[in-house]
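See the structures that follow.
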Structure I
């Protein structure tokens, strides 16, 4: 009897690296774009429109977030195309499943950008703050380099709520394991819960009126 890998039997590094890279890019770029979009208004002073118009904080936040979600989804399809054509990574799973996962994921990561924008007042601070707040957990706690099963205590608990952990399962699962909707229900649910929680938190932190 000869033991062999069930998935990625040729042990090609691209088959693991490329789906992981997609997850990393989709946590950094949407968050940074969204954070910059709000902070830029703070620097220019145009955020005062929020203070004098009847729109709610939720409407303001969603209006800032949705365009970057659309842009990020275009970027996702570009990354998916590059993965298959340029890097030759076989896609074996459900395209609809990874698309839904990506939509939930970029909505979650752009929500992190909104959250960061409530704490920063300059674009430089937004860039550095968002990069640190998204990339550090993505590399340390998502399972990108180290298995989530090896984490303990608070690190293990944090990994279960961080969106990159769940999208990595979706990305790698659909590329290499031919997973579909039924196999990824827990990941979809986790991302779907994460989004409104962060949006509500952003709404509470965003000041409706200047102090």
Structure II
């Protein structure tokens, strides 16, 4: 079994190989469960890790909402693990594996939730972000700008002569977007008001509903 151990705070990752005898310590553990890293090696003693997921020898991924070690055929929708939706609203029946670790689990994904002592190649390494966030509010917060500021202009001033990072800004709050939101809110309120009026009119003719 391979253990992919990630340290989200530093952006680092390390792969640890477990022998057939050592991997038995993980049998019965579930996704979301936390444990002391001493069961991996003395190097991880006192460091607490959490199981995030994994897959078996054929690449079938584990899902957190099924407490079993077996494979299942589930009807998955957009956003579910194990299914990449290509058309909105389309659901597919896919094979997934339960959340419990067994002898068929080949790869286990772990994250560090509490570190104790430095671990070589994991906690002593800090990797910079490879991508900037896409959401405008997060970008402004990261760069220390006010909401609605021109981010590309700011980067061109702070990085003169350098190649600018590829930025794809989404969820930009413009005046047009605010007007669109207000229009949708007005439509919802009008529908709600009409529904109440129709209900009163119906009760006046046919009596109150039980």
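Annotations for the structure displayed:
- If distance in nm of label points 7 Å out along Cα→Cβ at positions 45 and 77 is computed and equals 4.1, the structure in I, II: I
- Structure with the greatest value (metric Cα Rg over 2.2 N^0.38 Å, set I, II): II
- Computed 1.10 for Cα Rg over 2.2 N^0.38 Å, for residues 133-172 alone - originating structure among I, II: II
- Structures I, II, by relative contact order in percent (Cα under 8 Å, 6 or more apart): label with the highest value: I
- With helix-only ellipticity at 222 nm (-39500 (n - 2.57) for each DSSP H run of 4 or more, over all residues; to 500) derived as -24500, matching label from I, II: I
- If distance in nm of label points 7 Å out along Cα→Cβ at positions 109 and 181 is computed and equals 3.1, the structure in I, II: II
- Computed 21.9 for mean count of other Cβ atoms within 10 Å over residues 21-28 - originating structure among I, II: I
Since every read-out is calculated from the coordinates, none of them should be taken as a lab result. Keep in mind it's a predicted model, so treat the numbers as computed, not measured. Cβ atoms are built from the backbone, for glycine too; each structure is taken alone.
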